[in-house]
1. Could you tell me which structure in 1, 2 was used to calculate FRET efficiency 1/(1 + (r/R0)^6) of positions 29 and 77 (r between Cβ atoms, R0 = 25 Å, to 0.05) as 0.00?
2. Compute mean count of other Cβ atoms within 10 Å over residues 21-28 for each of 1, 2 and report the one that scores greatest.
3. Quick check on the output: -8500 is helix-only ellipticity at 222 nm (-39500 (n - 2.57) for each DSSP H run of 4 or more, over all residues; to 500), derived from one of 1, 2. Which one produced it?
4. One of 1, 2 was used to compute Rg and Dmax of the Cα atoms in Å, for residues 69-140 alone, and the result was 11.4, 35. Which label is that?
5. Can you rank 1, 2 by relative contact order in percent (Cα under 8 Å, 6 or more apart) and just name the one with the largest value?
6. Hey, distance in nm of label points 7 Å out along Cα→Cβ at positions 45 and 61 derived from one of 1, 2 reads 3.6; which structure?
7. Comparing structures 1, 2 by mean count of other Cβ atoms within 10 Å over residues 53-60, which one has the largest value?
8. Could you tell me which structure in 1, 2 was used to calculate log10 I(q)/I(0) by the Debye sum over Cα atoms at q = 0.13, 0.17 Å⁻¹ as -0.50, -0.90?
Structure 1
Amino acid sequence: MRARTAAVLLAGALALTACSAEVALEPPTPDPASAAVCAELVPALPATLAGQPAREVTGPRELVAAWGTPPITVRCGVPQPAALEPTSQCFEVQGVGWFAEPVPEGYLFTTIGRTAFVEVGVPSRYAPEADVLVELAPAVSAHDPVQRPCV
């Protein structure tokens with residue numbers, strides 16, 4: 001179910017890009033600890049990502065961000081991915097553990113093992129999609145504490 005919702009959100013963001021300069025992102029509703037992490041993390045994200053400039057977003061700027069056309073999106077403080085199981089593969093990029101879900105338009109990556117779940121939607125135009133995680137890792141590492149390591 002989560003992959004379908006993510007695909008709809010990513011498709012909606014892609015469609016809205018053609019109509020507006022702002023990227024409409026559904027804001028998450030994080031718990032207080034995650035909200036505090038997000039308030040520090042999102043402003044620390046890079047001004048450019050995959051060579052793409054930051055975009056204006058309609059959601060709260062302490063929870064969401066976007067870059068490029070079609071937009072690469074970040075939502076901080078999302079719920080744990082429904083597809084994430086104890087046996088799911090976790091892959092590490094510069095010390096940050098990620099769970100990857102393919103969606104029709106690209107990939108949806110979510111941090112795991114940290115205080116807040118950070119979701120990154122990467123359209124296939126930016127393949128290999130996981131490359132953007134290298135650029136996001138410093139901000140995630142600096143502002144979202146590890147709770148359990150990626151194994």
Structure 2
Amino acid sequence: MTRNSLFGYRKVFEQYAVILQQKYPSLAIEGENHPPPYLNQKIASILGILKILLILVVVSGTNIFEYLGVQTPSVWEWTQQNKFYACLMTFFLCNAIEGQLISTGAFEITLNDVPLWSKLETGRVPQPPELFQMIDNHLNMASPQLSLDS
């Protein structure tokens with residue numbers, strides 16, 4: 001069996017699943033999300049909350065700097081003059097940062113519970129011929145008579 005763990009890279013998994021299913025039709029292929037590191041997950045959650053709060057403050061027109069007793073920055077004045085653009089920029093910039101924080105790109109492949117490849121360890125995804133070679137070698141070592149080739 002092949003097991004694929006990934007987060008945010010569902011398309012890569014689907015492409016590899018199709019390629020492997022064509023070459024090894026009897027191979028069962030499964031995929032699941034690999035969770036991001038705990039700290040990244042928490043930072044992304046906090047950033048999501050701050051994003052909503054900042055958008056609400058911009059839309060409401062509340063000048064938080066007056067409450068803090070400091071001079072209002074020119075950036076804040078710009079947000080008040082351009083609320084729509086400021087909210088859009090805040091939303092998309094925070095979403096991009098959140099996505100980077102929670103996207104691990106983890107890609108792990110096992111065959112019969114034996115690890116064949118880990119993107120976490122190697123930092124890259126194997127090329128299809130490289131993956132086929134690993135699967136064939138594993139199958140030949142496990143049982144020289146057994147072959148999953150069609």
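Quick note: the coordinates plus some simple rules give every number you see, no bench work behind them. Keep in mind that what you see is a predicted model, and the values were worked out from it rather than measured. Cβ atoms are built from the backbone, for glycine too; each structure is taken alone.
1. Working: 1: 1.00; 2: 0.00.
This figure was derived from 2.
2. Values: 1: 18.4; 2: 12.8.
When mean count of other Cβ atoms within 10 Å over residues 21-28 is calculated for 1, 2, structure 1 comes out on top.
3. Details: 1: -8500; 2: -18500.
For helix-only ellipticity at 222 nm (-39500 (n - 2.57) for each DSSP H run of 4 or more, over all residues; to 500), the value -8500 is produced by structure 1.
4. Values: 1: 11.4, 35; 2: 23.5, 73.
For Rg and Dmax of the Cα atoms in Å, for residues 69-140 alone, the value 11.4, 35 is produced by structure 1.
5. Answer by largest value of relative contact order in percent (Cα under 8 Å, 6 or more apart): 2.
6. Working: 1: 1.3; 2: 3.6.
It must be structure 2, since only it matches.
7. Working: 1: 16.1; 2: 13.6.
For this comparison of mean count of other Cβ atoms within 10 Å over residues 53-60, the top structure is 1.
8. On the way: 1: -0.50, -0.90; 2: -0.70, -0.94.
It was calculated from structure 1.
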